[in-house]
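A short reminder: the numbers here are calculations on the coordinates, not readings from a lab. Fair warning: this is a prediction, and the values are worked out from it, not measured in the lab. Cβ atoms are built from the backbone, for glycine too; each structure is taken alone.
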Structure 1
Amino acid sequence: MFKKILMGAVASMIAGAAFAADLGGREIVVVTENAYPPLQFMDPKTGNAIGWEYDAIAEIGARINATIVIENTSWDAMIPAVSEGQYDVGMTGITIRDDRKEKVDFSDSYMTSQMFMLVRADEDNFSDGPSFAAYEDGLVGAQAGTTPFYVAVYDMLDADEANPRIKLFETFGASVQALRSGDVDVVLTDGTAGNGYVKANPDTFKLVGDPMGTEDFGFIFPKGSDLVAPINEAIAAMQADGTIEAMNVKWFLEYELGQ
């Protein structure tokens, strides 16, 4: 299992900044998927796990004086594992939803995004949700139980979760590779990740259609976790001092995946 340790209270990261809270170096085990660029993924140039969420959780750990330990699991296992207390925090661009709040607690939103259709750059059979639905040969790739899956089922197709036009994949990255190779025709993604793919691969991918709803991302915790309040304090401070905006520029505008 992949594991990475990010030490809290690193002076070089937040020189002179005050902690939102002080956890005295407490270890916080954070689980992620490493399959959702540019939020978290394996850098093809170095093989290292990097991304927006890695920077964010390291900064949070520094601000609240905690030692962040990163572990890896699949999306399907993440919410149940965090709910059962196997990990302290989960992160992988998780949409804040009421049904998930029954199993886990959420942080405040650290990012708001909109859902878009990611297609191959030469796609001309459809240009939005209705025209995709009418294109009977079109296939959509998704992970079961995710927001893109439900948008595809209920907003684009016929509300049948077993519709054969939906091809399921274990990771978001695998669905994008299937799109690249022509095994599916569209993948639904939030605008931030989608723009990251298009910027890095302008001859391979494009986004089409209007945004299909808005979603807020948050970290997840076991119910009743005492980490929610200090992490929310850190998120608020990072929003106020421009840290989050700087990370947005770094990962969604400046970083070129795979180049």
Structure 2
Amino acid sequence: MGDTAVRTVVSDGDTIVYCFERKPVKNLNLRIRRDGSVMVSAGTDVPDGEIDAFVRKKSIYIRKSIRKFEELVQYQPQAKQYVSGETFYIQGRGVRLKVLQAEKESVMSDGVYITLTVKDPGNMDRKRRMMNRFLDQQCEDAFGGIIARMYPIFRKYGVAYPTLRIRDMDTRWGSCLSKKGIITLNKRLLEVPGNCIEYVIMHEYCHFLYPNHSKAFYDFLTVQMPDWKERKRVLEKEITSAHGAVSRY
């Protein structure tokens, strides 16, 4: 860990406080955290004045990013209560929840309603666990089905059939471990339309052949999915509307 310090600059009348760290890096690096804190790192030979000037130059971007994160916190959705009338999003469609009481517990959906049947409707923990299992299975079915449909495209390039992992992720739609043959997808993808899920899976599949985001990677992605930019745009718009937050990919 390098030397760290808290520094302050003034730009257009606004005070920007940032945490600065010396690291063995070539470039000045800026990162805005979700809590609004500003982080800057640079090499040991970069003068303090140059670092301050860099932060001032980025002041508009910094203020805009902080406002965005403040808005996301303001409009963060309330936690689910698992009561009748709540809406869950499955592949871009809002599905209403019905909670019923019966001795035989189950969760099922007809595409319009999710019917959650429990012995004790007041048992929040039980309802949450049942719904999580149901949604996890929906992820397995939806994501696994798309991976299977797309695989023939990549089989001819010598790509082995990938292992699917599903995780809660804050800032990524998916990731790929090409050497281990693993595609990991964000559980929140279940909320968006199927063509957006296809885009993320295609993106990760392409990393088996191109492990970085080079021009060759995007050229290959465009050949396989010419409208990927539109799908990506819809993906970011849909997740903001449904979940109140934006995850970058």
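Hey, distance in nm of label points 7 Å out along Cα→Cβ at positions 22 and 86 derived from one of 1, 2 reads 3.6; which structure? It must be structure 1, since only it matches.
Where does the value -8000 come from, among 1, 2, when helix-only ellipticity at 222 nm (-39500 (n - 2.57) for each DSSP H run of 4 or more, over all residues; to 500) is the thing being computed? Checking each candidate, the match is 1. Among the shown structures 1, 2, from which was the value -0.60, -1.32 of log10 I(q)/I(0) by the Debye sum over Cα atoms at q = 0.11, 0.17 Å⁻¹ calculated? For log10 I(q)/I(0) by the Debye sum over Cα atoms at q = 0.11, 0.17 Å⁻¹, the value -0.60, -1.32 is produced by structure 1. Here distance in nm of label points 7 Å out along Cα→Cβ at positions 134 and 198 was derived from just one of the structures 1, 2, and that gives 2.8; the source is 2.
Here the criterion is relative contact order in percent (Cα under 8 Å, 6 or more apart), and among 1, 2 the highest value is seen for 1.
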